[in-house]
Structure I
Amino acid sequence: MINFFGTYSGEICGFGGFLTAIAALLYARTRVAEFERSVRDLDWQQVSEMSLDVAKLKKAAQKWQNNANAMEKVSSKEMFEMALAEKLRRESPATVTRMRDM
């Protein structure tokens, strides 16, 4: 028995690979046939119009997001400038006092 598998192991493995390839081919063909059945009565003009609508919506959403990001950046910059001005306003009387004492 060992001699049989030792002699024909390559052929047995090859036949197993062949059967696996046939099974994969049949599975792929089944999937393709299923896809073809699902798109057989599809209105491709409508699909192209919908894809254009999606592209327009995506562009509008990106524009809105960019505007929101720009407003947030401007508001954070304004807040930083206001905080800096407040800090300078608080510190300036102390600086003036020190200059008078000199």
Structure II
Amino acid sequence: MNEKTLVFGPIIIFFVFFGLMAVAFILVVLKLLLKGKKDAWVGELVDKTHTTYQDIDTDEDKDLYTLIFKTDTGRQVKYGTNKLVYDDYSLGDKAEKIAGKFHIQKLK
């Protein structure tokens, strides 16, 4: 057997394996981003949740704000947001998610 094959063979196999894993990860992330962007719905706010947790790395308290909408088709959609948007919505408010945009719009 060739000496170069013994030295570089495992290295090549290692990089090919992890290269395929990296490509698969990037494809999954892109698929999720595109799915979220092309999603479109109109719904009514049925619940709001605020959760506080402690960050393991920094020991800081972090806040998670979630708006839960029931769409016209009956589907339930959870929308994570910031405090400003969270405080702007009240139960019963209507919102629209337009295809091609990541953010929701409040309907009057």
Structure III
Amino acid sequence: MELLTFIFFSCALSFVFVEILTEPNEIFYFYYNAIRKLPEWLFKPLGGCLLCFTGQVTFWSYIFIFGFELTYKFIFIHLSVVAIAIFINYILQKTINKIYEKN
């Protein structure tokens, strides 16, 4: 249950930041303007791409919250959690895009 809660909050944080708070006239639009001048390989994981940002937030916050162990089990669970978070935000992004297409 702890991992599901972590994944949910990681997805929510990433989605709200990238898709809402970095839009024009929002609180972090200045941040978006600053990072969009960076090379693409740096721009995307810093907030230019929802899925890339979700992966970064989930990857690093997992290590910060749960610590780090160099075991196969830890690495498998860690990468699985990151993949699940990216997948959930992918589905969320596609669903919202479909809803807006119909309107």
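Assorted remarks:
- Per distance in nm of label points 7 Å out along Cα→Cβ at positions 20 and 60, the highest-valued of structures I, II, III: I
- Looking at distance in nm of label points 7 Å out along Cα→Cβ at positions 4 and 76 for structures I, II, III, the greatest value goes to I.
- Looking at percent of Cα pairs over 21 Å apart for structures I, II, III, the greatest value goes to I.
- Entry that produces -13500 once helix-only ellipticity at 222 nm (-39500 (n - 2.57) for each DSSP H run of 4 or more, over all residues; to 500) is calculated, selected from I, II, III: II
Laboratory data are not the source of any read-out in this text; all were calculated from the coordinates shown. Everything numeric in this text was worked out from a predicted model, so none of it was measured. Cβ atoms are built from the backbone, for glycine too; each structure is taken alone.
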